Structure I
Amino acid sequence: MYCAGEALADAGIDFSEYDRSRTGVYMGLTEHGTVETENEVYNISKFDYNVDYWTHHHNPRTVLNNPAGEITMKFGITGPHYSVGAACAAGNAALIQGSQMLRLGEVDLALCGGLSECVGSFGIFASFRAQGALAEHEDPTKASRPLDQDRNGIVISEGGCVFTLERLDKALARGAKIYGEVAGYAMNSDARDFVLPHGPRQAECIRLALERAGLTPEDISIINTHATGTKQGDVEECKALAEVFAGCSAVRSNNTKSIIGHAMGAAGVLELAANLSSFEDNFVHPTINLDNPDPACALPGLVAGKAEKVEQVETILNNSFGMVGINSVVIIKRFMAD
């Protein structure tokens, strides 16, 4: 709700120019209700597991549409709301959903984003530990090290991010500040494994997003990699990117998770937000903790250690992939008034 309020305020939307019944809310989730359920189980354990002490708020708090629904109640939005469950690709998926609803004419304004509350969940940590995918390092600030040869897993983080999307004509008419233009997007499935990513399907997803945007690999300025810090996952994505962007000397790559960790359902939109400022200052933020680059994760134009100033950032390609083989790619263009 906080993120949605900030997004509406930043966009200058007070619903004097938009109909609340023509506003949609689409929120991406990896998980929801895990923290609430674990807390309730712990609570009733103090009462010999007597469910009389189980809160009657549990169901409305844990249904999947809760975050999107609470936003509608907070701001009196009466248009459609629902959550998009797409594992760690969920933030991008919600952004794609909002774009599609605008293009279909189903809504005139869309609040799209993602969130994760998994830091409060014992089960999330225990599961990643059981999979051998939870990062460990004697210095916690260096534990998140995607693309590094010494990486050993994911650093779990949490957060939220919400964007306001509207059609260009209306944005121009009301003098809105435009951060970027949704140029293209794609989603596909590996259909292969529960947790192991598959580079060839990721490459297909990237190519499809480029095709829909009417762009070539040479047109991309920044690639925000999804790389989470797992051994094989990082390699699969880097193979896909090396294949698609071979010979693209002007492209730059970075990794936001090295700085903020892996925010699961919020990862895609938080990482996109972290790169949008590049349209204004032409700086590409760096990948940190890359002390011992993995040769198997060589990327075109990888920015590491410190930010790099480039001549002009025209496009951002945002990768976001998730468990059970879900892939998403969103391409944002610098908005040009002419």
Structure II
Amino acid sequence: MVEVERVENLANSGIKSIPKEYIRPKEELESINDVFQEEKKEDGPQVPTIDLQNIESEDETIREQCIEELKKAAMDWGVMHLINHGVPVDLMERVKKAGEEFFGLPVEEKEKYANDQATGKIQGYGSKLANNASGQLEWEDYFFHLVYPEDKRDLSLWPKTPSDYVEATSEYAKYLRLLATKVFKALSVGLGLEPDRLEKEVGGLEELLLQMKINYYPKCPQPELALGVEAHTDVSALTFILHNMVPGLQLFYEGKWVIAKCVPDSIVMHIGDTLEILSNGKFKSILHRGLVNKEKVRISWAVFCEPPKDKIVLKPLPEMVSAETPAKFPPRTFAQHIEHKLFRRNEQEELVPETKD
């Protein structure tokens, strides 16, 4: 098993400067600013907040207006704060408390749950391995595991401490699954499709997987040089995110990095590549990244709603393709799409000549 340096250990070691493998390339550094200053900015574009209260209203006009707002945010931004989403706020707080308590354990306790990416054991406690040409690392540790459907979970990998972790997380996953159905229905209708169409296309109740990744970003002595998570788009259909109200999420919108403000009791939702492909680019899978800071630990709980790896071929739906709007994406399984993204990223990195110190 590969010995992995935990970022938490590094952060707690009293270092004043971060190791070089955490320092971002020069072209990225120009756009990394103080996250607290960025969050205070009132000018410029703001991530939309969508109120889902009326998404299933009996009143057709009210319902259609809610669907229209959701569709517009999905097409323009591909990310939004959801409020009145139907997930009990006290349950969200329990999930956050359980995750915080797990990450509050000594590192050696958490190591009992360590994953081993080299052998394909991806669930568990981990830190990013240097799997790219530049050897670049991210300033985060994480805990990753499948949370839904229940019959596909491996509870032996779930933290035993704190005692509420399994119950709170299981309950939360059920609510998110219901929320995903509501969103898929609304987005299907927004595209002029049958209400159950998108959900069917991503695997339906039996096959859609919900994978949770708790991201733990320790305080960083040089936040202007590092990233918690490097710029990427999500491969999922939808991603739902909770956080501990410490800002850090940044979106690349209209050529600029925009910080997402913290909205109490909201869930952040991303449209992922899967829906971008099915909609033939009408819905947007937005490039985003995570900033870190000196003063506060940031924790986020991301749940990725993913189609099965090999059972479904993802491609633009026939209704989304015409002579004027030809298919923008070739047919691929979900597994092939992930491979393609990794291959393309590594190819791009190989094109950049390595500079010697």
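FYI, it's all coordinate maths here, none of it is from the lab. If you're wondering where the values come from, they're calculated on a predicted model, not measured in any experiment. Cβ atoms are built from the backbone, for glycine too; each structure is taken alone.
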Query raised in the report: P(r) over Cα pairs in 10 Å bins from 0, in percent was computed and gave 6, 26, 33, 23, 10, 2, 0; which structure, I, II, did it come from?
Result: I
Query raised in the report: Which one of I, II has distance in nm of label points 7 Å out along Cα→Cβ at positions 87 and 127, as calculated from the coordinates, equal to 2.8?
Result: II
